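For reference, the structures are reproduced in the following blocks.
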Structure P
Amino acid sequence: MVIELALAGMMQCFIAHKKIVEDDINCFYQCTDTTKEFASTLKEYSCPKVLHVERKPLPFKERDRKANKWTQEQMDKINEPQ
């Protein structure tokens, strides 16, 4: 399965945090190449544990292992009701 995803150019992102905001659930993901992804869905549904993103991973030299976590400030900025 992982080999198939690698051949198709899909990268895996794993759930890091989730937060309910009004009628939605905001899902925050951490990808294997140290990038972050965000998705939103209705409260009736749940966040998938693994999100497959269709893009190439960052080159190894550009990966930032120290600043790759979601901060509370970043999540609060996204969670602000519009």
Structure Q
Amino acid sequence: MPTLRGTVERITYYNPENGYTVLRLRPARPVAGMARDGLITVVGELPELSPGEHLELTGQWKTHTRYGRQFVAETCRQTLPATAEGI
């Protein structure tokens, strides 16, 4: 299962009733599926998150007919920054 690591750039949508989240993630390293701005759209049932948090996600890449390429997260783990710059 693909793994994606990065930093939450912004939360686009969050439903507190079921945790469904749409967020923009800045990946720790370049990956296929990045937008021109260097961000990836991540969707899924996730814990409440904030911009700046570092995550490790596992899931699947999907192409939404309206919104394009997205990473559908199945698991989410908060991590520590990998570099001194991230701290």
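Ranked by distance in nm of label points 7 Å out along Cα→Cβ at positions 16 and 32, which of P, Q sits at the highest value?
When distance in nm of label points 7 Å out along Cα→Cβ at positions 16 and 32 is computed for each of P, Q, structure Q gives the biggest number.
Starting from the value 13.7: which structure in P, Q was Kirkwood radius over Cα pairs in Å calculated from?
Source structure: P.
Consider the structures P, Q: one of them gives 0 for helix-only ellipticity at 222 nm (-39500 (n - 2.57) for each DSSP H run of 4 or more, over all residues; to 500) as calculated from the coordinates. Say which.
The structure behind it is Q.
Mean count of other Cβ atoms within 10 Å over residues 40-47 computed as 18.6: which structure among P, Q?
This figure was derived from Q.
Taken together, the values in this text are just the output of simple stated rules run on the coordinates, not laboratory data. Just so we're clear, the structure is a prediction, and the values are computed from it rather than from any experiment. Cβ atoms are built from the backbone, for glycine too; each structure is taken alone.
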